[in-house]
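J.: Alright, structures below, take your time with them.
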Structure P
Amino acid sequence: MRRYLVVANQTLGGAHLRQHLADLVAEGPCEFHLVVPASHPSGAWSDGEARAIAARRLEAALRSLQDLGANISGEVGDASPVRAIADVLLHEPFDGIVLSTLPPGPSRWLRQDVVHRVQRTFAVPCTHIIADREPAGMPT
């Protein structure tokens, strides 16, 4: 069974990500582990508030994606997406990483070159998908 590490925060509830995961399921049995980096939103937020927002997004996504026909688990990770991925890969093997970002402009992860850093750092294929914008109705 193929295993995918899915890394997203603001885009976690987006149709683009749901469709990509559904396409992976259509290719054959797989399971997903969602990691939501506890990145600080714009403005002065505490670590606790950032983790709480990430946890709410994770819970909403786990409920929303349960009908895909795949085992789905998840956790809140380090504020740095690269560190969050590294932490998970220390303990579990994956066949691929799915990294979901906002589009160029609003995406801090793209400005921080996260996609290329992940592709260079880890010996796991990384697929980058881009949301149209932050999904409406995502928990904050």
Structure Q
Amino acid sequence: MSQETLDEILLSKQRYAVADLVVQLTERARDDMLPFMTTWEFFQVVMIMRAMYEMQERGEEARAINLSRSTTIPLLMLEERLKELLANKAIEQRGNGYVLAPEFFNSEFMLRGFRMRRLIIKTAPEGMEESDEGS
């Protein structure tokens, strides 16, 4: 794609900054939690944990089939990710469901990583301000 084409896209620099922020946050969190995964695999893990959090918040049991439906991740792939999360003690199995493991997320290492990612978010708006040209 040429610079001329990029110049035609409204807010192209800001859109890129948002996309870059998402990738940076995902990669930094992956490096903290499950560095052996690809960024795409870890993004699936984030989607699973997000759905699990929401289900726990509503008092629902986070079963594999419900997580698969919620995230649209195929069940076999989702079950593979759940096994990886269990093996790394990021989640716990309770009955037929899964819950986030407080000990994992409350560890000093995980809190330090989260605080670093929060700093990235605080400084992100600098690259997202609109200019007069609309890009």
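Computed from the coordinates by the stated procedures, all read-outs in this text should not be read as laboratory data. Computed from a predicted structure; not experimentally measured. Cβ atoms are built from the backbone, for glycine too; each structure is taken alone.
J.: Identify which of structures P, Q gives the largest calculated value of distance in nm of label points 7 Å out along Cα→Cβ at positions 70 and 86.
T.: Details: P: 2.6; Q: 1.8.
Ranking P, Q on distance in nm of label points 7 Å out along Cα→Cβ at positions 70 and 86, first place is P.
J.: To test your reading of the models, identify which of P, Q gives 34, 18, 13 for semi-axes √(5λ) of the Cα gyration tensor in Å when calculated.
T.: Q
J.: Among P, Q, considering only FRET efficiency 1/(1 + (r/R0)^6) of positions 14 and 38 (r between Cβ atoms, R0 = 25 Å, to 0.05), which has the greatest calculated value?
T.: Details: P: 0.85; Q: 0.40.
Of structures P, Q, the maximum of FRET efficiency 1/(1 + (r/R0)^6) of positions 14 and 38 (r between Cβ atoms, R0 = 25 Å, to 0.05) occurs in P.
J.: Here's a follow-up. Out of P, Q, choose the structure whose coordinates give helix-only ellipticity at 222 nm (-39500 (n - 2.57) for each DSSP H run of 4 or more, over all residues; to 500) equal to -11000 when calculated.
T.: Details: P: -11000; Q: -21000.
Only one of P, Q returns -11000 for helix-only ellipticity at 222 nm (-39500 (n - 2.57) for each DSSP H run of 4 or more, over all residues; to 500), namely P.
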